[in-house]
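Presented below are the structures under discussion, each in the form of C-alpha cells.
Nothing in this text is a laboratory measurement; each read-out follows from the coordinates by a stated rule. As the structure is a computational prediction, the values presented were derived from the model and not from experiment. Cβ atoms are built from the backbone, for glycine too; each structure is taken alone.
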Structure I
Amino acid sequence: MRRVAIIGAAQTRFEARKASLAYNELVYGVVRELLDRTGVSMREIESMVTASQDAYDGKTISGMAINEVVGAYLKSEAKVAADGLQALLYGVARILSGEFDLTLVVAHCKESEGQPSTITGLMFDPFVQRPLGLDELTAAALQARRYCRKRGLAPEDVALVAVKAHHQGLKNP
C-alpha cells in the first residue's frame, strides 16, 4: 500500500464575519499561503478535493466559486458536501488509488451568508416538528432544560460549561 503524508496546512483566522471578502478571496489567501509555505507549485498538484455545504454558504454549487483559486481548471476536481475531514479522507483515497501523487484538499464555509436557524430547522420532521419552528438552538435549549430538571442542576451550573467552552474556543486560531 502507498504511504500518504500531509505536507502542509493553512487556515484563515476565525472571525464572526468577513463581509469584505468573497468566497474565492477567502480560499485564495489560504491556498497561496500553503503553496508559499510548502514550496509546491500549482502545476505540481494533480487533483483537488473541496468541501463545503451549500446551505451554510447560502448558495447552490458553492464549490464552483473556488474552482479557479484551487487550480482545478482542466484537472481532476471533486467536491464533497461535508466537512473538511471527509474531504481529507477522500484526498487520501485518491492518492492511495495510484492515480495521483499530490492532491490539494480545501474546505470552506462562509456561514454568515446563510441563515443557520432555517438550515438547522431542516433536520426535523417536516410534518410535526418543523411547523413548531424548532431549530438546533431551541432543540438544544429544550434538551438542556430537561437535563437540568432531571439532574437537579441550576442555570449557574450549566453556565460554567458555557464559559469553559467559550474559553476553549478562544484558543482556536
Structure II
Amino acid sequence: MTSLQADKTTIVHVRLVFLRIGEIDTLNEKYQAHASIESRWLVPYDKLFSNISTADQERLISGRSISLDKYDGSYWHPQLYIENALGDLKEQIKYSAKKNSKDHQIYICEHRIIKGLFWEKLELQHFPSDVQDLSISVTSMLFHNKVTLIPDLHHPSGVIRAISHMITKRLT
C-alpha cells in the first residue's frame, strides 16, 4: 500500500509522548501540556528517491535516517490536527525518512512538537486523591477513506517518567 495511491487508504502509525504537563485547571476542565507527536507512513522508493540526493539515497538504503528539509505541503502528509486544543498551539514540524529494518520499506516520519492548552472532561469524585486521564486527541483533516490513524505498536505512546512523578506530587 502506498500513500500516493488515490484509491487506497493510507495507514499512518501515530505515537504521542507527553514531555511536560503544566497547570491543570480542574474548574474549567483544561490543562497545559508540551508533547511530541510522531506519525509515520509508507512511501514508495521511486517517489522519494527522485527527490533526494545520491548521498541521502545511500544513507537511506544503509538503514540510517535522513532529514527531509524540503518536505512541504506539495508532498502527501496526513494533515493531522489536535481536536481538543484550546486556542492556537505553538508547534514545530520536521520530516525525516528511514528504511524499516524489519520490512525493508521506506517510511516518512512527521515529528511534531506541540505546546498549548487542551480541554479534558475532568471527573473528579475523590478530590484530591483522584486519578485522571489526560489526553490529546489527534485526528486528520482527510476523510476516513483516505487515511487511517492507528497507534504505533513499535513505539508506544506515553508519558516521560519524570512527568508522571511530578503530576503525582502536584495532585497530592
Structure III
Amino acid sequence: MVFRERIFPIWTRMTKVTRRAKRLNSDRGRLMLTGMIICGVVGLDTDLSFAYQLFALIACIFITARISLRFQKPDVSIKRHLPRYATAGEPFKYVINVTNEGHRVERDLEIIDNPRAVQPGFEQFKRSREPGEETRNAYDRWIGFHRFIWLQRLNTGITIAR
C-alpha cells in the first residue's frame, strides 16, 4: 500500500498533463512534440549524432506555431443547447451551434467538448473497487491504475462520445 500512496500523486499529475496536452495539441502537434523529445534525447551528443539539428528545426516550427496561434484565434461564438432533462447513466444528444463572427472563412476547426475531470482522493481510491477488478491480472490489481481511471470517470460524471 505504501507504493500506491507514493504513486497516487504521480497519476493525478500525469492525467492532468495528458488531458491538457490533448486539449492544446492536435494529433499532428502531439506527433511533432514526441518527435522533438525523441530527437532531443537522441541528439544529446552533438559529435555523434545529427539528431540535434532535427530537434532544433522541429523546436523552431513548434514555437512559431504556438506564437502564431496567439494572433490567429478564430472569431467564433459557441452555444450549447442541452436537453431539459437527462437520466444519469443514459446517453443523450445535444446540439452545438457555432457562428463565425469574423471576416475570414475558418477551415479545419474541431469542437472538443472537454469536461473538467474530477480526480479521486486517495481515501476514495483505497475504499472503492472497480467492477470486474478481480478479473484483471495480478500486476494491474497491484498497481491499481485502472481503478484510478475508473474513479476519475465516475467522479467526472460525463463521458463524451467522439
Check: Out of I, II, III, which structure matches 2.9 when distance in nm of label points 7 Å out along Cα→Cβ at positions 70 and 126 is calculated?
Finding: I
Margin query: Matching task: -16500 is the computed value of helix-only ellipticity at 222 nm (-39500 (n - 2.57) for each DSSP H run of 4 or more, over all residues; to 500). Pick the structure from I, II, III.
Written below: III
Margin query: Going by FRET efficiency 1/(1 + (r/R0)^6) of positions 46 and 78 (r between Cβ atoms, R0 = 25 Å, to 0.05), which of structures I, II, III comes out largest?
Written below: I
Notebook entry, point to check: Out of I, II, III, which one gives 5.0 for distance in nm of label points 7 Å out along Cα→Cβ at positions 102 and 134 as computed from the coordinates?
Noted result: I
Notebook entry, point to check: Just checking, which of I, II, III has the largest value of relative contact order in percent (Cα under 8 Å, 6 or more apart)?
Noted result: II
